[in-house]
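The following blocks contain the structures, represented as structure tokens.
Coordinate-derived values only; no laboratory data. Treat the numbers as computed from the prediction; the structure is a model and nothing was measured. Cβ atoms are built from the backbone, for glycine too; each structure is taken alone.
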Structure I
Amino acid sequence: MKPLDKIFINKNTTFNPIWIMRQAGRYLPEFRAIRKSNPDFIKLCLNKTLSSEITLQPIKRFNLDAAIIFSDILMVPFGLNQKVEFKKNIGPILGNIDFEKVLKLKESDFEKKTSPIYNMLNLVSKNKLTENKNIIGFVGAPWTLLVYMINKKSPKTGIDNSFFENNSQIDNLLLILDKFLKFHIKKQIENGAEVIQIFDSWAGLVDNKNLQKFIYSPTLKLVEYTKSLNIPVICFPRNIKNYKDYCDIINPSAICIDYQTDPLQIIKNIKIPVQGGMDPKVLLTDKDSLKKETKKYLDIFKDHPYIFNLGHGVLPETDPSMMDYLVKMVKDY
């Protein structure tokens, strides 16, 4: 049985598997070398050879329990023919949505654009390095993708009220996203993904009165669909105000918590397996601070099914030796 399966199937609490969000990427010198000669991020995600190599880079370096594919949640808007580009120091910039074309789009058209992702997964699943590791695929949650697609950029400064004015456009987009996210999940599973994580990066922007429409209802459909394929699903509703309500309504296989969440409240209120929580900035400090903070999370969840992870992605300035120290600490706990 693979490490994460022990958590999902046996609810094993004597063992803490570890993988890290954004473990494949920007803090690794070997990734930077590839990125330097491949400045177009979307093209890099669609290069099955390089993206599979990047996915495996942290597995070669560290004793992690899972490989998460090197891809991006915005590959779904890209598959829906929306222009997506990444600008240095700005982030993603998206083009206009051609609703007429999107409404007519077939799954075969979407697959033509996204097939390199599934081919990459196939390569990763057949690699000897992943024999005893879980392979994690992922999607963006409908709400987060909706925000990017309509806002056309990261909503770091929030979204204004005009965002919600075109209800019919939003309703149509949610239907389209439901269809193609399910397709994207199914193709990842067919090609070797054994766990799916749903990233709802902007869940914290939704107020209570809109939670049902934008968070609960669309995410629940994806969770139930993934479970119907006998695959566990981890949800990460970053900065959601009420993790208990979220878990009670959506009931994922595991809940990933962000670093602004009090783990003591989580252990009190959440029955399902928990993942994550530690602030990525701790990896930028020193070994004593890292040891103390790591032990805090391991102690809190010692009698609860727990996957060690950060409460957000590993930061670019992280020293790989600190990551190595962290992994060894979790393994020796």
Structure II
Amino acid sequence: MEKLLSISIAAYNVEKTLHEALEPFLDKTIRDFLDVMIIDDGSKDNTAKIAKEYEDKYPNTFRLISKKNGGWGSTLNTGMKEARGKYFKQLDGDDYYSHENLRAFIDFLKTIDADMIQSPFVTFSDNKGEILHEYGTYEGTYSLFPMGKTVVLEDCDNFIPAMHSITVRTKILQENDITITEHCFYTDVEFVLKAFNHCKTIAFFERPVYYYRLARNGQSMSQAGVRKNYKDHQKMLFTMLEYYKNSVTKDYVKKVFEDRLDGVCNMQYIFYFALECTSKQKRELIEFDNKLKLDYPDFYYRVLGRQINFLRKTKFFGYWLVARQKMYKDKKLKRNIFEGC
């Protein structure tokens, strides 16, 4: 039977959560339609051993692909290259797909022939397992499009794709040789936008498939993760700004890139506010701001926020104080600035 959906699972030291991630794919009604690739990124625990058990028991569904450690991006590049299904979707080894909705999603994929599929995703607490938020629901913008039918992307105003929401036709990824930066965090934006640049049609599935774990220690979107990896976020941003300048030609694609990258530009400043605000980091912030203004002025002038405007006017005098006030205000309002990004 031809595989309908390839799932690329980024698996690095996820022995504690891998069973939970793989269990939904054991459903007998959908198992034969799935190509589940467990990309072991040089794990040092029992990740590969667990994956091999699934491969041995269900060789028509699961594949263990072991490789040297190269980071999240390298697992995605491997998955895109090795995928055998009509469609491609990603999963982190400490997240999972909805049991019930996955079955409905496979039935949905049998009925459509779009380049990209949009579906909501859910965030949940790592500590208590409680559902925190649902993103990309079939409301507002998405409710304007006919449910269950393929539509032209050019007609989709205000659509901003997200990593956990999209499923992409595998052929598009492979024929356009799409790859993302390795040994770098935050490259989900890179994958989403590069894939979108080559898609022409989309269909909307109304139920959430992806469940994304939040508040995990060391998570890249936690404050500790941001302080460790903020330069990776900046690297990804400039990579995609350059890609936008050189490789994006269609007007509707430009609009999506601009909306998404405007948000990434704003987030980079917020990352700097989340740091310790040392003199070195202040110099880095000024260098970032100057480069954005010189090389990508349209994005520079669309950056929003009173704090950023104030710092620009004062040549970043008071960086530490402004940053601390920003973080204190977000904490007081119980606003998780990194959730859902």
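Cα extents along the principal axes in Å computed as 64, 46, 35: which structure among I, II?
Working through the options, I get structure II.
Can you say which of I, II returns 13.2 when mean count of other Cβ atoms within 10 Å over residues 104-111 is computed? Don't skip to the end; give the middle numbers.
Numbers: I: 13.2; II: 16.4.
Attributed to the structure labelled I.
Suppose you compute distance in nm of label points 7 Å out along Cα→Cβ at positions 232 and 288 for every structure in I, II: which one lands on 3.6? The correct label is I. Among candidates I, II, the computation of distance in nm of label points 7 Å out along Cα→Cβ at positions 120 and 320 that gave 4.5 used structure II.
Please compute relative contact order in percent (Cα under 8 Å, 6 or more apart) for structures I, II and give me the label with the greatest value.
Values: I: 21; II: 16.
Greatest value across I, II: structure I.
Suppose you compute distance in nm of label points 7 Å out along Cα→Cβ at positions 128 and 200 for every structure in I, II: which one lands on 4.9? This value belongs to structure II. For FRET efficiency 1/(1 + (r/R0)^6) of positions 8 and 32 (r between Cβ atoms, R0 = 35 Å, to 0.05), which of the structures I, II scores highest? Comparing I, II, the top value of FRET efficiency 1/(1 + (r/R0)^6) of positions 8 and 32 (r between Cβ atoms, R0 = 35 Å, to 0.05) belongs to II.
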